[in-house]
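Novice: Below you'll find a set of structures to go through.
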Structure P
């Protein structure tokens, strides 16, 4: 008899293959005091050296098999190993508290993971938390003398089932044998995105009980489209999923034909479908998927794993590469968005009870111009190499935006006075994430060149619910009429002033939101690169005028579930599922 497991679809596709359990031994660490501190420090040195040796071998293998993109997940851990701050922190615990090396490793790793893994709106920083967990596990394996599970042992086509797939696990995958992935835990973190883009595997995460319910060799169907896993399917279920797999393959082929096309609706309305990126490696994915620009360049990658602030020249070099690579497509650079629980070693910040509503983003930039000004200068210098726009995150009042723009204007004047060329067509806008701005969007629209709606934060602030908190995650409802009304209010206010509006949160890549956002007049959709062709395909098949009744009914609905039902019915009736 078959068994159905529900999870989260992290990468689309259908796979049918036997299960291969990638389950290792537990690494229990107990607090123990020691008398020989030097011995423990020496053991720590050995664990770092052995881990470094292993990671270099894994990186070389990943580069040969999967290319540079996969190797970058290992580079993150090697950079952590080579950062003296990490070793010194662990050593200090050993010496000052007279504890074992493994307990000190666990304490420091827990500290870093608590910082990184609370972040729900930044895939790059979430991946840093996973990298720290993975690295700590490797260090502990050497200290405890326990072998880690080894994906290289897989020698036949199979679906890997694990409690959690680590970055170095994915880097060791052999594309000939790995048909799909299923995990007990996890979400759409960036290393899953990197893996799926590199290997194009169906992935279902967060099933909670896959490793307990599945045995080695069980036949599995992984439905990465709907987030389902079927264990030992019946003949009828197999036939159903074979047909679905064929349909998915045909869709992929059709979407691929849209790569170099503009995104134009049936009634001739042009929409821009662009990419969110966080590293230089993301540029290739954006181009391969036909991105019409970058409307969220997360600049935090330049600051992470650093002991001092990046200089103006270092930032300029990076921004120049992004802008030049996009061949006159718009690249919107977001100024540094950290603070609260997104901490940087070189920027001391106070502890806050409610960091999401605290000292972060543009609030830090305005209070610490020594951070904001060099970043703006670097962006301005890069503007002549393509089409660059600048936006400020977490703006709450018109005074904040005006102050930030004044600093930008001052730096532009200073560069031009020094003979440094700066483009004269730079658009200056803001992330719209705070309800107060949405309420006064008509006034803000007079000052900004554009809005980019950060739906992730906007939704959780609208409902006063942290979407990373499992107890209130049900309140994170992208299709709730309150969200739709807020978005429409912003779009209407911007268009009244002749300004454009984009969206760069998860909602922009949600196919169920696409007809509503189109009908409301959203100008630009920005998302992870792998979603671009699907959303482009949907837009090209719809007529914005014919969407108006659906939009009207949705805005006047009472619940998100009612809106979802209406959209699904519309898509089904128009063969757009």
Structure Q
């Protein structure tokens, strides 16, 4: 795997509707991305990943695609997209697109045909089932299985026109495609080739380990106090998932050099990830797993639990060890589905925000794997101070709030407490470019309010300050590009039982790196022997050996012992 370019690369995720608005309609667009490519080039990243920009009713902010081969007018058109690809390539940036093919929009022509009649040729392109035996179609409990959807409510929607139900693991406007049908797969592969021929450099594949369902579809076991069952055993890492992804590789990626493929895979295990990412199996290059961003969830989805550092270290350590010889890790704190990490695992107070943002970046980027930076992470952007449910726009947050308060009888304030901490809209507030109105994102009212701290936290201020989070991230990225031990070195976890310090070494040939991060607001002495006199490579605060100031990170280098 030594020559695989993406091992030393850093990917930057753009959420287009919140990145930059060039036409003043309050919604980010492709022209806005083009206008800010120099920001990304200065940061030093190698790849930009675009969340969906395809034509869509925007029920789930573009993850409900109605035309896979066109751009939504909200963002621009195909000519502007081609200009974006050319401008990115001119700056040495590869372009990764989102691939959302577990489901389409219910407004896609495939689904429109599929629901037109029971004998339509595309009927079997989606998961249609009759009502539960002995029950009246369309009545509560008559759904074919008792699965719940990811956004609240049942995972089945009743269609009065044909008298059957269709499966939607997410919104009712996101019907699941039936990958058992080879015509579906061929249509998807043809679409993917079409984008690659336009110059796209690969795909981030949305919930791609859900495309194979366990047949026949069967009921799940509801959790205590929950209205619907967790159906994930029936669709996570299904029996044909590896077969489908290998077929995709053969028909789409084989013979095309320099591409990158990453599969988002909720619930994937280390053993499964090895199979998905082993190069000789020809499936995907890396996977997104969720274990580390679920480390603070505890057993109750409606409570906020503080991070237990030993749990986080155990998760990262397991993945680093599991994929040490085979497969490859993707490394991320933030994305469009996760709250801001500096507010979640760090300290977003004025006193410690910058230090903790830099510390978290250091710990992540020095692991073995390909790091992903989510827009605004390089500025240390924080969670938004949501006051009420009316401040939210995310379909998931609104759906869970409705189910929790109206069906499960939970306290609205308890539910809001969780949504404020974990809601996806925290990541989706507009990018903070400068201290002008709306943070320089738009000249008009944005689709989602800008965080009011934009006057202090913004790209212009960060780029002007050589000691900023932005310039620290530049150093992290440069270190990955220039130090082979960061890319290919062995990983050894240190102090596994320490609840304050995250420490590990990376070793390659004659070089060894020590990485230590203090996850507390207290000064802590790191009891690690043998590093006196080692070269200081990077620190977010003035370094005093291994006496770690609050939220401090250090990276030392020495000749391997």
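Novice: On volume of the Cα convex hull per residue in Å³, which of the structures labelled P, Q is highest?
Specialist: Between P, Q, the highest calculated value is found for P.
Novice: By the measure distance in nm of label points 7 Å out along Cα→Cβ at positions 350 and 382, tell me the structure among P, Q with the highest figure.
Specialist: Once distance in nm of label points 7 Å out along Cα→Cβ at positions 350 and 382 is tallied for P, Q, the winner is P.
Novice: Thinking of P, Q, which structure, once mean count of other Cβ atoms within 10 Å over residues 46-53 is computed, gives back 24.0?
Specialist: The value was obtained from structure Q.
Novice: Follow-up. Of the structures labelled P, Q, one was used to calculate FRET efficiency 1/(1 + (r/R0)^6) of positions 206 and 318 (r between Cβ atoms, R0 = 35 Å, to 0.05), giving 0.90. Name it.
Specialist: Only one of P, Q returns 0.90 for FRET efficiency 1/(1 + (r/R0)^6) of positions 206 and 318 (r between Cβ atoms, R0 = 35 Å, to 0.05), namely Q.
Novice: If helix-only ellipticity at 222 nm (-39500 (n - 2.57) for each DSSP H run of 4 or more, over all residues; to 500) is computed to be -14500, which of P, Q is the source?
Specialist: The read-out comes from structure P.
A short reminder: the numbers here are calculations on the coordinates, not readings from a lab. Keep in mind that what you see is a predicted model, and the values were worked out from it rather than measured. Cβ atoms are built from the backbone, for glycine too; each structure is taken alone.
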